[in-house]
Structure 1
Amino acid sequence: MATSAEELPDFSADVADAYFPHELTVLRDGAGFAELRMVELGPVRLTRIGWGAEVRVRSDHPGGWAVNVPRSGLLDARVSGRSVLSLEGQATVCPPDTQTVMSRWSADCSILGMRIDADYLADEVTALVGLGAQHMPAQLDLRTEGAQAWLALLTSIGAQSLRSPELVARRAVRERLAATLTAAFVTACFPAEPETGDVCPRIVSRVVEAMDADPAREWGSADIARCAGVGIRRVQQSFQRYRGETPTEALRRIRLRRVHEDLLHDRVDTVADGATRWGFMHLGRFAAAYRREFGVSPSATLRR
């Protein structure tokens, strides 16, 4: 939507509904137009906001992170007591439930905004880099390769969703897009993880032991990262280095062995019972993996 700068009080209420509640102070009238567009992706919300006048905005960003990317003009803010001046090519990262004062939002400044639910981002940061969300930077340099990749996704997903609303009509699609955008953002904020040296073998053994203790559990990336105590990328790298396989492949081998033992010792009546007991939901893929692992079909093992 777009409206004249004279209607800023009403427009401010619309921005609060679409992005975050805030206090608005008009510093200088402008001749431009206020602009607001919004795309809802579940735990993530994308916006385009321009005030058309020079303003000051104060917000505690309740319940979510705000990532503000100026596409023109400047955004001068104080974030957690730190002065952050963002121009085109930089992004201001505002933490949740913490006062941020954008002391000068220039009349020609239009931002791309990405709101991320606080708990959702915290889980993703832990899963991907093994850190707490408190380590998020206050500003993101958009000239890096990772940040450029995230910004390209942000721009294209926002534009396509506005152009074709049916793209985000299904909840599953919205959640997948939100996860992709958030993962790209976290990767941009933490482009490299510190080397862990001899910790890697312990990372691998800890995860393998946990999966072996409960192989039927639905193991997601976040579960594996929490178990290892480091980011999922480090876990994957460690598995490849020390076992020559991914964590998912290791879990599948553990599950296959459990099914194999059940079939050999007549602990189940059917192959399907054995497969589903240990977490295999697709029987066709299970049978193919079983044959690759043991050289015979599961039904042949049961009939032996």
Structure 2
Amino acid sequence: MSDLNFHHLRYFWAVAHEGNLTRAAEQLHVSQSAVSVQIKKLEEDLGHALFERRGRQLHLTEAGRLALDYADTIFDLGGELVGVLDERASAERQRLRVGVLATLSRNFQVGFLGPAFGREDVDLVVRSGGLEELIRRLEAHQLDVVLATQAPARDDESAWVPHRIDEQPVSLIAHPELRRRRRRLRTLLSDEPLVVPTVESSIRTGFDALVEQLGAKPRIVAEIDDMAMLRLAARAHEGLSVIPPIVVKDELDEGSLVELARLPDLVETFFAITVPRRRPNPLLQELVAGARARSRRVGSAPL
């Protein structure tokens, strides 16, 4: 067997993680045929087929799964090497690459990242996207941390670890006019039109369970998965909005919105998702510790 060609291995690694030649070629900025040729050469060098095609899908063979395990280790170490050398080349500056779930509360993001804003010794890069895409970037060492309100399901091959850093209460938010009439929670939920998160949200799961427990019959007029849009809806909507108060903190502070009722046993949990590193990012450790300290001060339950 000839010496291993790491260029060929990189192409194989990209296809194995994408599960698709077209997406891998787009990521690598080459043609699909070029990717196929490089993988074919790698298979010839190794003496084993790495993929088998089932219909339009590519699946790893047993040799392919073994090769991927080694490739993950090789490129993880390479990513760490680049990071360590980069840190030494700019020892006076700290770099933090943050991925945030596109639907995440902007106020929470500002609260978490606030200590890094305006620091002359910090290069801060923030990218938003879907959770699956962000986790891929994290595992490829393109991000240092992902901020999310859910921890994706893990398996034996998952390299990342979710850290619970905060829990925020969820409340019924409305305009001040609705506060004039004192009503029980069940009555509020049944009488007023409601704007709620979508069914994929952990908040919605807890809210539906609470409604069933109370025997309320809510009149839902809108379901929204984006916290920024939920915030706008709460400001424009004449009824009730099911939302964490942190999302509308500015409106609550100025009095344009009020918290009518805190929903019992209902919280939104925030996670910082990382991958183990030989040299943990000190700025990230500082921000996580700060978030947990703030959570303890307001009576939340951090990990």
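Here, each number is a calculation from the coordinates, and none is a lab measurement. What you see is a predicted model; the values in this text were computed from it and never measured. Cβ atoms are built from the backbone, for glycine too; each structure is taken alone.
Comparing relative contact order in percent (Cα under 8 Å, 6 or more apart) across structures 1, 2, the highest figure is found for 2. Consider the structures 1, 2: one of them gives 3.6 for distance in nm of label points 7 Å out along Cα→Cβ at positions 162 and 258 as calculated from the coordinates. Say which. This value belongs to structure 2. Kindly point out which one of 1, 2 the value 2.3 was derived from, the read-out being distance in nm of label points 7 Å out along Cα→Cβ at positions 82 and 98. Value 2.3 for distance in nm of label points 7 Å out along Cα→Cβ at positions 82 and 98 corresponds to 2 out of 1, 2.
Work out which structure the value 1.00 belongs to, where FRET efficiency 1/(1 + (r/R0)^6) of positions 106 and 250 (r between Cβ atoms, R0 = 30 Å, to 0.05) was derived from one of 1, 2. Derived from the structure labelled 2.
Here mean projected area of the Cα convex hull in nm² was derived from just one of the structures 1, 2, and that gives 18.5; the source is 1.
Tell me which structure, out of 1, 2, gives 0.80 once FRET efficiency 1/(1 + (r/R0)^6) of positions 138 and 170 (r between Cβ atoms, R0 = 35 Å, to 0.05) is calculated. Checking each candidate, the match is 2. Looking at distance in nm of label points 7 Å out along Cα→Cβ at positions 58 and 74 over structures 1, 2, structure 1 comes out largest. Identify the structure, out of 1, 2, from whose coordinates distance in nm of label points 7 Å out along Cα→Cβ at positions 42 and 282 was calculated to give 3.7. Going label by label, the one that fits is 2.
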